Structure I
Amino acid sequence: MLRFPQCFVGALAVTLSLGLATPAFADVAKGTIRTVHTDQNTLVIKGITSDTTYHLTKEAWVILDGRRVKLGDLNQGDKAYIDYAKQNDRFVATGARCFRNGTETTGTVKHLYADKNEIVLKGVLKDTTYDMDKKHTVYLNGKEGNFSDLREGDEVSLTWLKHGDRMLVTEVRATRR
């Protein structure tokens with residue numbers, strides 16, 4: 001018969017109970033904002049048959065067109081990607097990436113030109129060059145970084161704004177294997 005020390009059994013019980021109590025924020029909802037309630041720290045996303053309310057945690061981040069903003073800066077009609085988990089009967093969000101004037105593009109970095117502050121993504125027919133905005137933000141594998149941290153071959157998601165004939169990148173989310 002196997003016997004485990006009581007402290008091992010107790011530690012295992014605590015670990016399992018904490019693991020089950022901690023939500024896994026793996027789901028992403030996509031939609032259009034119907035309303036924002038700053039007093040309740042919620043936003044409502046339009047649905048086909050019914051709307052869905054997301055309750056933002058105190059630590060939740062809100063990004064609009066690649067820049068950190070407050071929940072109250074969002075407007076009806078903004079497009080949103082909500083990172084959330086269902087807890088009992090509520091949808092609890094840890095963050096919202098929203099777009100009003102910005103566009104999102106994904107691809108693989110072909111070239112980086114630090115002297116020109118440019119990033120080039122590989123294209124099927126043609127490569128595309130993007131200019132980095134002076135106040136851009138870079139995230140590499142989920143952690144904030146710098147333009148100099150990026151490498152050719154990185155998989156990226158760019159948030160950019162059209163400015164005349166230029167495409168200005170406000171945010172880069174990169175992953176490296």
Structure II
Amino acid sequence: MAENRLPITRLNKFFSEDDFDLHIQMGMEYLHGDLNMKLVLYSVDRTTTDTDDVYGEVGKDQIKYKPPVEFHGIVNIVQAETKSYKTGMLRYLEPGNMILSVYTKELEDLKIDIRFGDYIGYPDSESRVRFYTVANDGKVNADNKHHHFGYKPSYRTILCVPTQENEFRGI
């Protein structure tokens with residue numbers, strides 16, 4: 001990896017790399033110990049999955065996955081909304097989207113990367129796991145919300161949408 005040519009020295013008088021690491025460590029201890037929100041990542045193996053030569057598409061039963069990995073994150077399930085088809089009387093209700101916040105250090109420690117199109121399993125109850133697909137992988141996190149005290153980014157916010165019952169059932 002290339003040498004860091006521009007070290008982050010802003011705020012060093014008040015907030016250094018050691019302070020940043022301490023804050024992340026305390027946050028991860030709270031996340032792992034107190035909250036203990038566990039999820040499972042089913043990452044699509046993009047090297048072994050065969051795609052169509054013309055359109056680059058894959059059939060739903062032809063997708064190959066890497067081994068599942070358990071990780072911790074803060075989960076927010078958005079409230080479901082009742083919608084209708086056009087202006088007709090047929091209505092439907094789907095589960096709400098999942099907004100997931102995960103420390104970048106958690107991803108680095110586990111050597112995983114959550115990408116667009118991957119699947120995430122979240123226990124809905126003791127007997128049911130609901131699966132979501134990643135719609136926004138949150139890799140663009142260079143904003144004030146994700147920067148820790150203006151020092152550098154510390155986490156990613158990932159938007160996931162619920163899958164249909166027959167789309168993905170885990171491995």
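Each reported figure results from applying straightforward, stated rules to the coordinates on display, with no laboratory input. Please read all numbers here as calculations on a predicted model, not as lab measurements.
At-a-glance table
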quantity: At a computed 70, 43, 28 (Cα extents along the principal axes in Å), which of I, II; calculated: I
quantity: Winner on relative contact order in percent (Cα under 8 Å, 6 or more apart) once structures I, II are ranked, highest first; calculated: II
